[in-house]
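Read-outs throughout are calculated quantities, based only on the coordinates presented, and are distinct from any laboratory measurement. Predicted model, so just to flag it, every value in this text is computed and none were measured. Cβ atoms are built from the backbone, for glycine too; each structure is taken alone.
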Structure P
Amino acid sequence: MHSNSHNYKQNHSVSTAPQVKRVLVIDYSQSGQLTRIAERILAPLRQDGNVEVRVETLRLCRPYPFPWTFFGFLDAFPESAHLVAPTLEPLTLRGDEDFDLVILPYQVWFLAPSPPVTAFLKHPLAQRLLGGKPVVTVIACRNMWMLAQEKMKQMLSECGARLVDNVVLTDPSPTLVTLVTTPYWLLTGRKRLLALPAAGIDDNSIAQAERFGRALRDGLQHDEERGPGPMLHGLASCVVNPRLYVSERAGTRSFYLWGKLLRAAGGPGAPGRKPLLLLYVVFLILLIISVVPLSLLIQTALRPFLTQRLTALKQRFEMPSGSGRERMGANGSV
């Protein structure tokens, strides 16, 4: 009898032991900023003994430089816009691993997911790793990301993955300021220019990104990743400025059409691309100083008539996580 009682207690303790959850994180950060954000999100998960974190760092056979050269930067846009995948070095993943959750941080390059992340999603192992799995995307960019996320959704769908959450962090500086500071950072590696605000995501926003990690940790403890999602609702995960949508559409179409022309002139680095790239720079500057402010001006004038349309756009692009703050404390805590 004593032996049976002992066996029952032993079996009961095994059955109620917390299940270890396995989390896959895809890492590619050219400047290091996105890795910093990812690490803040991962901190609470790493501290939980019932969560196992596996980071897969993407490496390219022909790495992109940082800081960029002027022509090197421009020459990356045709392939970025057309979702042409560069060649990755072999992954450390085999494809037969089983993960409970996938965290996929990515940068926005020319209004599309960065080519290294595109390369991962088009890799033969991606469907085996992501098929049927819940995915949390994490975006860090200047300010325009809506149509890049639409492309991301399509690629995730092709892998059979389930998008359960989307986190977006953007540069808090005014748009006209970031149009100067962001290129300066990319071309020099320096975030500060004169008295202008530093380029990129501010330190406070990066520090507060830890709230997403705490919510994911708690959600994993309660098997929330197995549900339809989201796990990060009420944490101001994804705040949309719908007035940028028209500019994004114009920019996306421009990148696609000019990218098609440039790709016809040769592959990356082809001499025939340089004169076309210079011509495109002139076109792009004209686009930025005309279409973007004109679009915002027209939308301001027509705001009473566009309220319903802008509200619908905001609701659409803030899915699935939303911009609500009901789970946040005064200091950004969960």
Structure Q
Amino acid sequence: MIFPKKTLTALAFAAVPALGFAMTETEKEQVREMFRDQMRDAVVVCVNGEIITLNDLRRETMRFIPELRRNAKSQSDYQRKIQELTQGTIQSLTDTHLLVSAFDDSGAQMDENYIEQRINDIIEQEFDGDRSKYLQMLRQTGSNPLADKRRMRERIKAASWDDHIVQSAVSEISPAEVKAEYDANIEQFKNPASVEYAQIVMFAGASETDEQVRATAKRLQKQLVAKETEFESAAKFFSRDDYRANGGYVGWMPLADLSEQIVPAFEKIGDGEVSELIELDAPNGKIFVILKKIASREAGITPLKDVRAQIENQLRSRKIQQRRAEKMAELRDEYYIRSY
């Protein structure tokens, strides 16, 4: 039976109203009238003699429906997401059948014991080793052990042949390729002048004045400079900002992202030193800041040697994606595919 593609989404989910798929009563009646009992086993795609049915779509997509419903901004957004999920699932199932066909035609063999072991692993990991729970899940999704074993066999074959495609694309990345990629994307390897630092931020509470906090901050700053007090401990006790729990540690920040009142304080001290007391104006009073410069680095470009592995991985990933796309296109041309 041939289905217009515009009715595919409605058909795929007409049997799962409990999951929140919103259809009008008229639409439901039209679906029942048009397809009746044939709807359950309707063929969506035929791939080299293997069929993908509406039941296959429901089984593969049902677990995603509640999340789509929760995250949808509107009914139309929900319908759009359902359609994207449906089409994506059809593509995924089609690709699986293509890979399985390529695996079979290659003459490669499948170890049946490995399939049994994978199923046992799933029962152990996802069902606490309780086979009855696994069988219950199969019944709820309209499946059975034999059909699930068949699907497992197909998934393993598809994964094996996909790995074969990937391996054929993974070759040695030459130094020339890496250098060309580095030069073409030099902007992303530029680093701004940055500083790694910690801070103590103090301001008056309900029972204090700015003068009182200033006096305390001045004493603390002198103790920190003289190394009479450890900065991390002082931050945990005196600081009142979000970095307090970390001993005032902020981390690396580009100087361009810092306040113009903060940057000069860093320029006056070396790595490991404590700044002078900085006073900042705020709507409700003064804010007193003490900084510790942990390390700094000048603006520059990350050397190629430091990003070589990163670039090699990017190039390898790109080659794999290109190779996979090329091979899947070849398989679509080689094998028979019919959509209904």
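Hey, Cα extents along the principal axes in Å derived from one of P, Q reads 85, 57, 41; which structure? Label of the source structure: Q. With respect to mean count of other Cβ atoms within 10 Å over residues 94-101, the largest value across structures P, Q is given by Q. Looking at Kirkwood radius over Cα pairs in Å, for residues 62-101 alone over structures P, Q, structure P comes out largest. helix-only ellipticity at 222 nm (-39500 (n - 2.57) for each DSSP H run of 4 or more, over all residues; to 500) computed as -17500: which structure among P, Q? So the calculation was done on Q.
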